[in-house]
Structure I
Amino acid sequence: MIRKIIHIDMDAFFASVEQRDNPEYRGKPIAVGSSKTRGVVMTASYEARKFGVGSAMSSQYALKLCPNLIFVPSHFDAYKEASKKMKEIFFRYTDLIEPVSIDEAFLDVTENKLSIPSATVIAKKIKQNIKDELNLTATAGVSINKFLAKVASGLNKPDGLNVIKPGETEKFIDQLPIKKIPGIGKVTGKKFETLGVKLGKDLKKLDLQFLLNKFGKQGKYFYNVVRCIDNNPVKTNRIRKSIGAELTFSEDIDDIGTMLLKLEEIAGIVEKRMNKINSYGKTLTLKVKYLDFKQITRSKTLKEKVKTKDELFEISKKLLSSNNVEKRPVRLLGIYLSNLNDKKEKH
């Protein structure tokens with residue numbers, strides 16, 4: 001059976017909620033985040049994106065691109081409420097829903113609650129429901145698997161709908177710029193450029209072993225997706241892979257004592273999160289980002305699960321003090337636990 005998969009991606013979600021709830025922001029370039037020196041843009045409205053402002057960009061750089069940019073503090077309660085209502089709309093059509101984040105999800109509508117034969121019709125209805133009931137817009141991608149549905153939803157935002165039909169998949173992938181393939185960022189994209197790979201049809205010419213040698217495990221993913229091999233089902237139960245927390249500092253920290261105090265604070269946050277979901281891990285990873293944005297991670301795997309703040313702190317302290325960690329000012333520290341106890345969680 002050919003599957004019918006929809007990928008729904010809300011448009012500039014946080015910024016759109018702010019513009020919906022605050023008429024004075026409508027039609028203006030806004031960014032959800034902080035304008036402080038170390039501030040970061042969480043989401044930018046489409047009016048701001050025209051100037052090149054984007055998510056995860058430093059606030060100061062965003063202001064250089066768009067001097068009239070308006071910074072708006074985040075209101076997560078409003079975003080969560082909108083996300084909840086969005087999912088309620090999805091459930092009218094199918095129970096096979098895989099949330100990817102607060103503002104996007106995959107839906108399998110091969111067999112749906114309303115017995116609608118066309119996935120495109122369902123996608124149109126969902127988009128209209130979201131517009132009518134939430135006063136927000138979403139973009140939808142429709143195809144035979146999750147990979148193609150996600151690629152399709154990224155082609156004509158905002159408020160778009162793109163369908164890749166079963167008979168069109170090979171032609172579509174052949175002409176697809178590889179930078180549009182999820183998982184290919186700037187670094188990987190440059191590697192492919194040096195190999196003369198620009199489109200999906202170029203990537204098809206590389207055999208599996210070559211890709212594995214060049215890109216490791218990702219090589220198999222690249223090999224499969226350009227051949228339309230993606231049998232991953234829409235997963236209603238997602239397994240949590242890690243628990244963690246991190247802090248970005250308003251000023252660089254170059255004093256080891258202050259770093260340790262911050263690590264202890266982060267360890268306390270992680271402990272609360274572990275206890276909340278009753279999940280613990282054996283592998284601890286320390287994340288360090290320096291003043292020049294260079295980022296490193298150092299990990300240690302224990303025989304027993306780490307369960308307390310003190311254990312988290314002691315292991316993190318040793319990793320930070322190890323010889324292979326550079327001793328220079330840092331702007332961010334984080335602690336993450338993986339290799340968790342096998343426990344599926346519904347999201």
Structure II
Amino acid sequence: MSAVSLALGSYTPATGGRGRGLALVRWDGARLSKLSELDANSPSFLTWGADGRILYAVEETSVGRILAVSAARDRLAPLNALTIDSARPCQLALHPSGRLLTASCYGGGAFVTTVIGDDGALERRGTGVQHAGRGPHPTRQDRAHPHAVVFTPDGARALLLDLGTDTISLHTVTSEGIRPEPIVVARSESGSGPRHALWIDDGVLAVVEEITATVTLFRITETDITRLGPAVATTADADPGAWPSEIAANGGVIAVANRTPGSIVELTPQEGALRVEREIPLPPGANPRHFTVLPDRNYILALQDADQVVVMDRDGRILSSLPLGSPSCVAIRPEGR
């Protein structure tokens with residue numbers, strides 16, 4: 001296989017972590033090697049512009065910032081930054097047009113949208129959404145906790161996932177951002193905590209729910225959201241304390257990372273439901289904060305508490321590891337740069 005470039009984010013001393021900030025690395029099919037690093041304050045989630053020239057990151061701090069970073073000639077360099085005035089942004093979603101970028105602010109209750117200029121820089125604030133409310137969990141749902149945005153494939157609408165209020169809301173998207181008034185608001189199971197999501201076809205969204213350690217399918221139309229049914233995100237005898245983190249597609253299976261105990265679970269969609277196929281254990285205490293799937297179908301995982309990023313095959317063998325303080329996110333650089 002040809003080499004793949006990836007960006008890595010880390011929690012830094014600004015929020016009690018041990019990392020430096022951002023790193024650019026290469027996977028050549030045999031080992032990981034570091035290309036470049038850049039200081040930042042806890043850039044916990046990353047996404048690339050469509051052509052791989054610009055990397056976007058959120059600084060998950062009490063004020064919150066979005067960063068635009070150039071990756072020309074495999075060297076990370078600051079382009080510009082925008083303070084968003086909503087605490088602890090924890091996820092970024094790039095609109096299919098490449099001209100809008102939305103941050104989900106876990107601590108501030110807001111979904112903040114930024115308009116992107118022709119050069120890939122952050123241009124100005126767009127329209128966003130402020131949430132309020134709470135759920136039944138006494139600590140994780142004490143107030144609204146936005147955790148993810150998923151745009152529809154045509155870019156006309158956005159789905160907003162709120163871990164704190166157990167809601168998934170559908171909104172219209174314009175050239176200036178996300179309209180605050182929802183088209184419809186659906187609820188996941190009470191106390192489930194929707195965290196991240198993945199399209200499994202044009203009309204079905206798989207939502208990983210952190211508090212109950214489940215993955216639930218929702219059918220999405222232009223005007224409605226219908227809950228189809230859940231599956232466990234770990235093996236059937238696991239308790240809800242698995243704290244699943246990320247969800248991703250790997251060929252015909254859906255993979256979910258569980259932080260306690262550390263594992264990757266593979267599920268298959270079947271007639272509007274999901275079935276657990278197998279669970280792949282990770283090293284004890286690893287805490288897989290995030291992962292993604294490489295073109296060769298191996299997994300690359302940010303093991304936050306183990307201070308390393310690892311490439312693992314589907315049999316659980318570690319193929320390569322790279323020391324990195326408190327890694328939090330892995331983002332594959334698009335081809336065509």
Structure III
Amino acid sequence: MRILKIFAVLTLMLLASCADSRKVTEKTGKHNSKFTYGVWITARKDKSEAEYVKEFKKYSNAGIDEVLINTNTDPVLLKRLVPVAKKEGLKVHAWIMAMNRPGDKVALQHPEWYAVSKEGKSCYDTRPYVDYYQWLCPTRKESRAHVLHLVEELARVDGIESVHLDYIRFPDIFLPIGLLPKYNLVQDVELPEYDFCYCDVCIAEFEKMHHKNPLKSHNTSIDMEWKQFRLNAIKKVVDEAYDIVHKHGKKLTAAVFPYPEMADHMVRQRWDKWNIDKVYPMIYHGFYNEEIDWIGYATAQGVKDLKGMNTELSTGIYIPPFKSGVELKEAILYAKKNGAIGVTFFDGPALTPEYLKTIKETKTGLK
């Protein structure tokens with residue numbers, strides 16, 4: 001009898017422990033996984049396998065777990081690199097520039113697919129900020145289908161962990177404050193030349209839904225239906241991509257702006273509403289004239305906004321602003337302390353021997 005009582009008590013303690021564990025997970029929104037390290041890299045066809053082996057070994061020896069590889073949506077190059085990286089113990093994510101120049105020549109044959117500014121200019125030929133800013137309209141069936149086709153081609157590649165969406169948004173209505181002097185700009189209000197998309201399809205679809213034309217709005221910056229229409233257009237692309245990649249047994253991940261409210265304001269991107277497995281917010285403190293501790297703040301905000309969702313968050317860190325390994329370690333610890341499941345560096349080639357040593361030492365210390 002006494003043995004049965006002891007067994008019952010132990011069972012209750014075990015159940016209570018499991019319940020507490022679930023509560024911690026629900027409270028923090030974190031998953032039970034190790035703290036991981038990743039790098040974004042851009043691949044080249046003319047780079048030899050021996051060169052890639054050397055590069056991947058460098059990452060692996062430093063304790064890096066995954067590489068997010070831009071192959072310019074070339075599945076053949078991706079197939080070539082996956083086994084090389086996996087042999088060095090690295091997981092591979094297929095990185096695609098989703099809405100901005102998604103990596104092939106097909107879209108360039110369809111000027112009608114491109115987003116149009118409030119001024120009525122298509123970024124097919126009138127490009128905001130920089131020459132490579134050629135953005136597809138996410139509302140048009142044809143342009144959306146084109147992007148999703150490229151996503152599926154990458155998802156078919158054996159051995160990848162995810163298709164990783166980048167530029168999954170509209171052009172910047174507001175640039176990061178640290179970049180404004182570079183373009184000699186003041187952006188105190190939404191400027192029409194940077195406000196997209198006002199193409200015929202977007203206008204017609206919005207009018208059908210809300211019975212008004214945004215071009216006739218007194219102030220589109222405070223028209224919440226018009227703003228939500230564009231947020232939903234991006235969400236539709238993401239949600240459809242999610243279904244496609246999961247059909248092929250892969251995950252969907254994305255590089256996003258620092259935290260949802262900020263992404264909403266700057267680029268019409270509300271990533272806490274998406275169907276997605278993991279986000280990599282680009283918490284590039286130097287772009288925003290912020291101190292290193294802002295990395296912790298923005299990470300915590302993103303983790304909080306994802307509460308209750310089955311989405312992981314790995315903090316994106318931009319290497320150039322750091323002056324030492326000590327500063328880089330500080331950034332990693334801010335991300336870890338504030339709920340990220342890992343950190344990802346832009347980009348791999350920018351990691352000096354000092355930074356690689358810091359990553360390795362920090363990873364050992366966080367075990």
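Just so you know, all these numbers are worked out from the coordinates, no wet-lab data involved. Small disclaimer: the values here were computed from a predicted structure and weren't measured.
With Rg/Rh (Cα atoms, Kirkwood Rh) computed over the structures I, II, III, the top value is the one for III, the highest of the group.
Which structure, out of I, II, III, was helix-only ellipticity at 222 nm (-39500 (n - 2.57) for each DSSP H run of 4 or more, over all residues; to 500) calculated from, if the result is -11000? Here the read-out was taken from I.
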